[in-house]
Structure P
Amino acid sequence: MDKKLIHTLLNLGLSENEALVYLGALSLGSANATDIARAAGVKRTTVYNVIEMLKHKGLISQEIKGFKEYYIAEHPNRLKIMLENKNQELRDSIPAFLGMFNLKGSDSTIKYYEGEEAMKLVYEDILANLKRNDFYLAISDTEKFQNLNEKYFSAFLKKRTNLFVQTRLLLQDSALARERKKFEKNVHEQIKILPPNTDLVTNMIIIPDRIIIHQLVPPINAIVITNPSVIQMGKQVFEIIWNSTL
């Protein structure tokens, strides 16, 4: 069995046996339970229960020929419909989740994130909360930042550019930083290069509603702070460094 296809089905919410049986049935066309069990590599005594679960999910249908039962896997487009239904269910549930995410008792939070996938969530959340003409301030080593996941962070920078926020960057001196400075106006950025002896291992981003401190060397982690006083202080420190940097 194709492990990638199995993994895809698992992500859709199928169990491993359901994934195996669906793929087995898909490869056979109309088939009886014994043939499906053999193709899927599951026990015949197990396959009947699994088929019933797949019938309930709309992924297998049943037909009778004479006195025998045969089963047919539904067209793979059914998987797309399943995903769309799950996405719609999530969209419909978001207001309820937001209602539970109650921060009324405090205007301050500190959240810790660890690992590459968690980092992507942090940066997607930045994009989701930025509005046109908001300030976006960053102190960073752009080479370390890009090297963490060049494809993802290049896409992030493009999306941020399209938001038309007021971006100012204090970058550690490097060939990539100087190259970016040459084209800063093309992507709505202002860039200043930090002194040559600067050695940054974190990326600090300051936006109107939060400060993100993202470690650029292993272990990859980040702290997100939403305290207004800390944000104000971070912005003031950035301005001091900006105004004292050529």
Structure Q
Amino acid sequence: MESGTSSTVLIKEQLKKLIALQTVDKDRYDIQQEMIDKPAEIDVLREEFEAKKAKFHELESRVQEQKMTRDKLELDLKINEEAIHKADGQLFQLKTNKEYQAKLMEIETLKVEKSRLEEQILGSYDQTDDVNSELDKEKEYLAAEEKKFLEAKESVDALLVDLKQKLDALNIQTKQLQEGIDPHTLAFYSRVLEKCGGVGIVPVIGGNSCGGCHMNVPVQVINAIKMYKEIMKCETCQRMLYIEDDL
């Protein structure tokens, strides 16, 4: 394990510096993690809001599709009415009863089609009214959801500004606290800090357990810690170890 000096006093001093540094570094880690998590939360809220907007746009599309369908039906009805008018005018030009009866049947067929088209058009208006009613409700709901989303985003944006200021201050403290720590020891601590959730040095708890991973610390390691010839580490999680009552 890396050591700063063979002197017991100096090893203890190195541990005290590392413990002080750990306090600030844990705050730094927590803030950095929050600065990652909070925007991610907003991304989730944004996706949920976009999904709600998609439903609204779907309703708008349905209204537009219904209008297009109705426009076609109304065009077909106009063509049908023109055909009826034309057929009515042709009745007086026919010379035989057979032709006359055939024309009457043609007119009747056109009128049946006219009734069908008119019924479909009326139904289309009813459907559009229903969708428009749903659209109005969805628009009101969406406006409220947008307000909630924007308020949440504004709150997170303000929080991120505050967290950045705190992190900047902690970074300055970290630099100051790193002074006087053996470079090799500091490098090892920094690697473990990054790997182990912002905690690179922990106390032995309960007399024989690592304060980080809670695994058993062998007796020989406990004894080596108390000798202060070098800084010891947990064999499981690699965090540096110390005994609080001894410092």
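Here, each number is a calculation from the coordinates, and none is a lab measurement. Source: prediction; values computed, not measured. Cβ atoms are built from the backbone, for glycine too; each structure is taken alone.
Taking -16000 as the value of helix-only ellipticity at 222 nm (-39500 (n - 2.57) for each DSSP H run of 4 or more, over all residues; to 500) derived from one of the structures shown (P, Q), identify that structure. Intermediate values should be presented prior to the final figure.
Details: P: -16000; Q: -28500.
Only one of P, Q returns -16000 for helix-only ellipticity at 222 nm (-39500 (n - 2.57) for each DSSP H run of 4 or more, over all residues; to 500), namely P.
With distance in nm of label points 7 Å out along Cα→Cβ at positions 97 and 161 derived from the coordinates and found to be 3.1, which of P, Q does the value describe? Intermediate values should be presented prior to the final figure.
Working: P: 3.1; Q: 9.6.
For distance in nm of label points 7 Å out along Cα→Cβ at positions 97 and 161, the value 3.1 is produced by structure P.
Which of the displayed structures (P, Q) returns the greatest value of volume of the Cα convex hull per residue in Å³ on calculation? All intermediate terms of the calculation are to be shown ahead of the outcome.
Numbers: P: 177; Q: 206.
Going through P, Q one by one, volume of the Cα convex hull per residue in Å³ peaks for structure Q.
A value of 6.4 was derived for distance in nm of label points 7 Å out along Cα→Cβ at positions 17 and 193; which structure in P, Q was it taken from?
Working: P: 6.4; Q: 1.3.
Answer by label: P.
Where is relative contact order in percent (Cα under 8 Å, 6 or more apart) largest, in which of P, Q?
Checked P, Q; max of relative contact order in percent (Cα under 8 Å, 6 or more apart) sits with Q.
Out of P, Q, which has the highest value for FRET efficiency 1/(1 + (r/R0)^6) of positions 49 and 185 (r between Cβ atoms, R0 = 41 Å, to 0.05)? Kindly include the intermediate steps, with their values, before the conclusion.
On the way: P: 0.05; Q: 0.25.
Going through P, Q one by one, FRET efficiency 1/(1 + (r/R0)^6) of positions 49 and 185 (r between Cβ atoms, R0 = 41 Å, to 0.05) peaks for structure Q.
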